[in-house]
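Down below are the structures I want you to see.
Derivation of every value follows stated rules applied to the coordinates shown; laboratory data play no part. The shown structure was predicted, so the numbers you read here are calculated from the model rather than taken from an experiment. Cβ atoms are built from the backbone, for glycine too; each structure is taken alone.
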Structure P
Amino acid sequence: MHKIFVDGWQGTTGLKIVDRLEKRKDIELVKLYGEERKDMRARLEAAAFADVTVLCLPDDAAVEIASSADASVRIIDASTAHRTDPDWVYGMPELGAGFRTAIASSQRVANPGCHASGFVAILYPLIKSGVMAPETLISATSITGYSGGGKKMIADYEANGYAYPRAYAPEQKHKHLKEMQYVTGLKTPPVFVPIVAPFYSGMQVSVPIHASALKGGMTLSELKSLYSDFYGGKVISVGEAFENGFASAGALSGKDSMRVSVDGNDERMCVTATFDNLGKGASGACIQNMNIMLGLDERTGLIL
């Protein structure tokens, strides 16, 4: 039986992971209670005892324990702290065999951010294949359920009952921007518009693309084929987002999968990643990476 320590298990992401792992018969959860949750010695002992430790902590706290833990301790960090650290493996196995192999053998895996997961899923195949130049200027819009803001935002939304979507981070300093640029290889950060909507979970990231920005001026059909060839469909699939003219940001709420869709025409296209901010955008991705690190089928325990 595999032993998993979730440090920070009482936060939104941690609770979701614990709830999922408690249902599995191949996992033994290692949890600390009361004052031990803040005791560094107890936490380091639990991390050393576990087969994999998942950090669901603020950035500074994640850095503190990751730097204090023995190098042999296997860690998945769900915070922002290590996503652009070259000593950590970026935990998105769909980006290629090299990523999946590195996750399987690594001691340190950085779980992707929610907004960044959709953006990277869209941009990485284009730049990796050479279809889009890294110098291309890109914009992106992402709409998310309010659970993406953690306990504080959940309490705020449920207490105040906001009726309309609310855009935020207009100063273009969102914490996921560095990750979005670093992983995709873009030379310039995208103009990014994140939006929180009055529903609990679900997410949709959209990137508009002019055909002139693609080498060879790809058609809509050719761009769809590129994504279909890139993603094998285990967790990320390529399909349709629109139904009766509308694409719901909550279409995959409660799921750990992601769907990439390509819509528009041969001149102007929009690529959309639909998923759950708590699923493939957080807890589901953690479990997927944990499975790979343990040598299990990566879909074990996932809701697809």
Structure Q
Amino acid sequence: MTSRQVTIIAYVILFITPAFFTTNIIFGRQLLSVEPFTLAFIRWGLTSAILLLFCKRDWPEMIRVFKTNKSLSFFVGFLAFWICGGMVYFALHYTSATNGILIYTTPPILILAIEAFWRGRAISIREIIGITIAMIGAGIIIANGKLDNLLALQFNTGDLIFVLAAISWAIYSVLLKSDKYASLSTLPLLTLLSICGTIVLAPFAAYEIAYISDIPNTQSEWALISGVILLSSIGAFLSFQYGIKMLDASIAGIFMYLLAPWGLFFAWLFLGETLESFHINGTIFILSGIIVATLPLKLFRRKSA
């Protein structure tokens, strides 16, 4: 296979990678019969077991890193797998997949804001403008396009939880850059943190199973759960990492702008959700803000050169 063919394949894979990520919300919406923390626990418990097989040689370093960073690892697991896992599935009981997907596209600009506030990172005028534009878009969606809702602070519970999840994911992304995790490559680090997340989820899943509902017991539920594990977790992660390896992290990041269009298409195709005018307006603002704030201009300079 020529280098050109490899590059083309990498671009194709990156094009469908956002589709893998958005399937989590689509599957979550279809799995409302399964309690949220039970679903998150099953998802990441089985995913962790599978990922462990692929990073066996990293086990000693994973154990060392965990022993020296227990509190941080469990906190990161709480952010990424309790809030962005169980709470997201809980939110889908109260809001549409369309709303959730659109709000969930905001972490790239939230990361800029958090790094500026937390680590004192210099933030440019372009980034400030982009953040502002994207936040206006998120506000349009949360308020369902009605100024009265915004002024009266009348918001959907599920939408607000998605806002919390977006913030948590942004904090999680910033914490991943900690020097304490520098010795682990991406796969063993994800495996370590997903194990911590599974442990954090365990007591909540146990409560749901004991007092609310049994574990999933139908073929359709387990088929959808398999999709969450294979597509939303392993498939999304491996395809994104392949794109970074074959091309460049900045190029791979640009393709994540496709989260919104892929998600909206799937919500319409599989869930029959309607695209409202405020969804379109909010999407335009969010994507415009993200592009203004995060699009690496050096790519254009490199191309011109």
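Look at Kirkwood radius over Cα pairs in Å for each of P, Q: the largest one is in Q.
So if we calculate relative contact order in percent (Cα under 8 Å, 6 or more apart) for every structure here (P, Q), which label has the highest result? Largest one: structure Q. Thinking of P, Q, which structure, once distance in nm of label points 7 Å out along Cα→Cβ at positions 67 and 139 is computed, gives back 5.1? Only one of P, Q returns 5.1 for distance in nm of label points 7 Å out along Cα→Cβ at positions 67 and 139, namely Q.
If distance in nm of label points 7 Å out along Cα→Cβ at positions 99 and 131 is computed to be 2.6, which of P, Q is the source? For distance in nm of label points 7 Å out along Cα→Cβ at positions 99 and 131, the value 2.6 is produced by structure Q. Structures P, Q were shown, and helix-only ellipticity at 222 nm (-39500 (n - 2.57) for each DSSP H run of 4 or more, over all residues; to 500) at -23000 was computed from Q.
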